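Following are the structures in question.
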Structure P
Amino acid sequence: MPLDSTSAPPLWTHDRAVRYVVPLREGGSLPAVVETEDGATVVLKFRGSGQGAKALVAELVVGGLARSWGLPVPELRVVELDDDFGRLEPDPEIQDVLRASRGVNVGMDFLAGAYNFDAAADLDGVDPLLASRIVCLDALCWNIDRTARNPNLMVQGGGLWMIDHGAALYPHHDWATVDEAKASRRFAQLADHVLLPRASALRSTADEARRALADDVIDRVLDAVPDALLLDAPAGVQADFEHGGEARAAYRGLLRARVRSVTTVLGLTA
């Protein structure tokens, strides 16, 4: 069920990395398992990786909206990297990423004992309402990375967890092309969503999304995203925005328009 934004717990925890445990080389961004000052084991994505700060913004925005809706996302963490973090790691590629990632990064708690979702084995056990909510959120957030080939879902103790939202919100890579028409357009990749065959409640979920992702919920999530990520840009590239308020206004307009158009986004007839 959606959480009351006036009494909801923090969207994410602020923490500091203290030990680099092991790199995760499955993807191209070279995330890692790290230990934090709070004693958590975290899968951390680095601002200095190839996907850059916008992937981390997407992690926070999509993860924050999901958690606000009561959807299963592991504990999110905004994690600070000190200058000397990981200095003993021998791999020069890792050192390059760490040097470029000093300051704010984003991770989620490691799911001990979890395994990758396999549609052939696990799809029939997914609750149709949960499937509908996940499909709806992914469509609203342009998440192209929840396919049978790459579901970005984990199963732990019979429960489903949503992970890895860095590829979502792809319009934010080219703000000059964003307008009301793009924000309200049908999600073209909907047919590829791994949970779509179980999402039998999309119409009622669309109505629920308007309440669960109301303007105040969107505002709460965006207000919590650090300026350091919203204003980050690669070396030699001008940042999209001059200040955090301007960035939040752009995301706010995009997401509010998207939610208003949820039936169109999902391809539902009136």
Structure Q
Amino acid sequence: MPKIMVAFPQGKHKVLTMSYDDGRAADIRLVELFNKHGIKGSFHINSGMLGEGDRIPADQIADLYRGHEVSAHTLTHPTIARSPKEQLVHEVFEDRKRLEQIVGYTVRGLSYPNGSFNQQIKAMLPYLGIEYARSVQSTGQFGMPDDWMEWKPTCHHKANLMSLAESFVALHKTQYLYMMYVWGHSYEFDLDHNWDLIEGFCEYMGGRQDIWYATNMEIVDYMSAFQNLKFSASSDFVWNPSAASVWLNVDNQMVEVKGGSQIHLT
């Protein structure tokens, strides 16, 4: 039986993803930085507050975040662990509906407003069309999550960002999948007068051949495609029922299993 492990696209074993909340005006500068360096982000937005104060108006959302992910953050940013379940359903589902009308694709991710959630909320979210939810409890680590509904980031950008980036770049053991997940609020760079921090990070991390740059949802979709592969009992061949390619390390050789294809692995 061959030794098989999943790899990221093009056989990579590291992924960088960014996650920013609230849809404030500073996102414009942040998105420009990401685009310049080929970095992808997920932007979690309260659709019931669009255009209020310095929040991005609805008519700018689709163009601004094109190539990134627009994700839910509830309609009005309540502390949902203190809310009745009826309000939770409304806040999440209405946020999805409004955002989907703006961006033209299904919104399936969420970050918990105020970092607030509980086990009941986690259990309800899949029934509301949510496939991942990010918390604010950072790990300081680079492992893949084992619970998409309580996705813990590596760090907030205020916490040892460049030190962690250097450690991530230095990782080389290909028997593991590594993920660096950074979260925050773009307006914090204005408040803290430290745009140079994220500028330096993007310049350092961007354009690396061994890193996959992905949105939160792209990571979830890719790992789901891997889980949906249909291997023969002997693992001699595999069928990929999804539309997306999945990359496998088969006895230390990279193999692309294209969407809709069945291939021999030995």
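Values quoted throughout were computed directly from the atomic coordinates according to the rules given, and no laboratory measurement underlies them. These numbers were taken from a predicted model, which means no experiment stands behind them. Cβ atoms are built from the backbone, for glycine too; each structure is taken alone.
The table below gives the values:
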| quantity | calculated |
| --- | --- |
| Answer label among P, Q for the case where relative contact order in percent (Cα under 8 Å, 6 or more apart), calculated from the coordinates, equals 21 | P |
| Computed 2.8 for distance in nm of label points 7 Å out along Cα→Cβ at positions 169 and 201 - originating structure among P, Q | P |
| Read-out distance in nm of label points 7 Å out along Cα→Cβ at positions 105 and 129, computed value 1.5, structure in P, Q | Q |
| Among P, Q, which structure scores highest (criterion: mean count of other Cβ atoms within 10 Å over residues 9-16) | Q |
| Entry that produces 19.0, 60 once Rg and Dmax of the Cα atoms in Å is calculated, selected from P, Q | Q |
